[in-house]
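Input: structures, listed below.
Nothing in this text is a laboratory measurement; each read-out follows from the coordinates by a stated rule. Treat the numbers as computed from the prediction; the structure is a model and nothing was measured. Cβ atoms are built from the backbone, for glycine too; each structure is taken alone.
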Structure I
Amino acid sequence: MSGDGCATLHDVAPDAALAALEQHRGLLLLDLDETLYFRNSTEDFLDSVQPGTLALLLLRMLDLIKPWRWTGGETTRDVWRVRVILAAFPWARRTWAARVGALAESHGNHGLLDALRGRTIAPVIATIGFGPIVEPLLAAMGLGDSRIISARLSTFSDRRRGKLELVLDALGADSVRGSMVVTDSIDDLPLLNACGYPIRTLWPGARYVPALGRIYVPGQYLTQIKRPGERYIVRGILQEDYAFWVLSSIALAAVPALHALGLLFLLISFWSVYECGYVDNDRIAAAYEAKPKLTEAFSKRVVATPAVQPWLWSLASGAIAIALLRWPGAMTPIDGLSWIAVLLATHLWFRLYNRLDKSSRVWMYAGLQLARSAAFVALVPISVVGATAIGAHVLARWMPYYLYRFGGNDWPDVPLYLVRLLFLLILSAVSIASQGIAPFWNLTALGLLAWTLLRARHELKSVFQSAQRLDRLTQEDPT
């Protein structure tokens, strides 16, 4: 459980909480995470898994799929995360057991623990953390003899029901009414309201630290800092850029399945470098802009942003991509050099963009969108209709930014997918007029048009529903 800044009637200062606890002689219920233990036990357990990079990739895949949507929502997320990690890394419990001693020493609430030593009745630890995780940690903190009420990994219901129901099942309503509860979390308000002596305290040393934050993998900064909660990798990259990469080139591929897989690795290679531009953009904004537009997560979350590792990921992913794209042939040095040149050009363009004034950025932004949309062309041939679709994609992405910079302070509410469809039809019409219909009479053109229509369907429907003929509009009464 994590504390927050919301005030309640039960809030007291840490010193007052310790004094009240020492005077209370009845049943004492203590929260664990960010109360007895200044960190989050589940996150620290996940952080202990080795190898950390593989564990982080697995957790990020879970975040993309979000299977907790079908088991009760965000409250059951940790059940999925811990179960999957234990299944994939069966040695994780041994690693955790070896680590809890040092964690208890470093992050235990020693002021609270010292106050507990004078009590004749051991406290009850009530947490929605998981038994196999919290039990060895509490033992390392000297509370192995205390009764522990925790969530089970074998069911989702404990997390759905919440701490109050777990405590009531274990102790009964009468015991809870006479107890003192000490916690940090606003989520424990039902339990605080049900007990006789409620205390909510935010401890100065408590801090929520996400698991594996020290480890770099591509996409971390994008999804957690730049665009948190937007599922941008799926909606903004896979369903947008990657879809156009595949649809505009797959008809010319020798082995379509390997071609699509190769483009996926090429996408990882590109975004490993492109994401560095977002990191640089935020840092420049924070340092030089009077009113930087940064997400709340920029100042609150810590994500690994090393200088070298993104390039290592990019080069490794790019090599795999080229091997797949060239199969059954062999990759050549010119392939690697061409792709490295694209990466370097994109990186330098983004850094220059970040350092220019906002009016000048408008024109450079088109170059960034061109890189996102067409970088793969350095290695993969595309047809005329593919080039037309990519051009429409670039223009549709650039236009809202142009309106944003010259039209106001907020990002405009532009029907992006409908605008892209319009650009695709216009550019196609011009190309057909100059080259004839033959280049556009094929499955590639049909696939690109179908995908563009599919993405624009809601905006297109809205336009048709709101359209009205002027001669049928109700006239206002002149009187």
Structure II
Amino acid sequence: MKPNNLLIYNTLHRQKELFRPLHEGRVGMYVCGPTVYGDPHLGHARPAITFDLLFRYLTHLGYKVRYVRNITDVGHLEHDADEGDDKIQKKAKLEQLEPMEVAQHYSNRFHQAMEKLNCLPPSIEPHATGHIIEQEELVKEILANGFAYESNGSIYFDVEAYNHKHRYGILSGRNLEDVINHSRDLAGTEEKHNQVDFALWKKAQPEHIMRWPSPWGDGFPGWHCECTAMGRKYLGRQFDIHGGGMDLVFPHHECEIAQAVAAQGEPMVRYWMHNNMITINGQKMGKSLGNFITLFEFFEGTHEKLEQAYSPMTIRFFILQAHYRSTVDFSNEALQASKRGLDRLMEAFATLKRIEARPDGELTTSVAEELERKCYEAMDDDLNSPIVISHLFDACRIINQLADKKAHITPEGLKALRATFRTVTFDILGLRPEADGSNEREESFGGAVDLLLELRAKAKADKDWETSDRIRDVLASLNFEIKDTKDGVTWKLNR
């Protein structure tokens, strides 16, 4: 059962829409990736996991997905989109490295973190520095169409000229007058005709390391150009989904829409999806505010705000427990609760593999069918992962009843329940057993524990209480919890 009624929230239209891709069976998806000048933090994990969930689910539904996620390694300036030092260049100067050394090092760190979080790699991962020609061609098209101008070796997008024929602010819901009134003063931006204009190409000052030749002189592309140029190159003049964090709606994605329309006369993206922020004490977590915690600090427990280390799967579960369009506030208590919830799911799956079916069981394949139906309904409702998790917890209660022999299930029902639980938990949600190996140990020790419990049962039948108690005590010392019930003995490995 793989339904085809996925509703996604289109930020452009501010409503849920039935997803229909441009091409039958194929989906083009572009997600804004990181600017690689520092270790990835928890804020980077949110979009990575959100769009990994979408990638997994679309693939599970049978679509062939081309997932493009870019790496920003040039043009993202420190103060705003047009002014200040290039963040990677500034880092390179501080550490006396080549800018590409900085970009490569932190790209590697980002990939390491994504692998730990079990995020699937994208189909294509283009770098901004590898697509300077495409960005220059984009700028030429916009100039030729009359929506940009040259000023002192730099090229700026003419927002007023664009707004006269189209609408600037369609994604964010802003009108141009509001944007002008809330823009910073013109001080230091005399090159621009209007303070709302944004750079398509910046002239490189003599001290600027990252520079490329262009028809307008040596320089570098504006930050907004890269996604438009690379999205069009790898996904075509129109593609299905563009995603990223809500902080990118304005100005980044707003400028992307304007660039695409100015260059080719029509929008490039059909569905805009944005995940909400991770906050700390109600404030956005991010590098610019200095309140971020890197993912590796979470994994190692080395940040002063952390009471303990948290595994990658705990972080993933923490993010999936909230709907992607809601905010998530960091706290140690919330992460500890996520660890308990994750442990509950992993324990249930390990228990499910040990349960024995009965031909006369009152539970049948309908249990798995109902779980599958509810999980699909939740995923089809704008990727409602917290509801999916709640349905898995409902299944955990049934699994515990089966383990305690308070209920019984047919062989066909057990096979279906195992398959559904595995598919939803591992294939769609992207969870996996903890890296510490506890679940693998439980599975590998299963046969030995069952054998010891058989010996204990025989000892009890023979009234050999010393041997019976010794087996129980040894298992308890190894963190195995043993329960004697009227229907037999159950066990689990405590962590």
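A few notes on this one:
- At a computed -13500 (helix-only ellipticity at 222 nm (-39500 (n - 2.57) for each DSSP H run of 4 or more, over all residues; to 500)), which of I, II: II
- Computed 3.5 for distance in nm of label points 7 Å out along Cα→Cβ at positions 61 and 421 - originating structure among I, II: I
- Which entry (I, II) yields the derived value 18.0 for mean count of other Cβ atoms within 10 Å over residues 309-316: I
- Of the structures I, II, the one that -0.36, -0.58, -0.70 was derived from, the read-out being log10 I(q)/I(0) by the Debye sum over Cα atoms at q = 0.06, 0.08, 0.09 Å⁻¹: II
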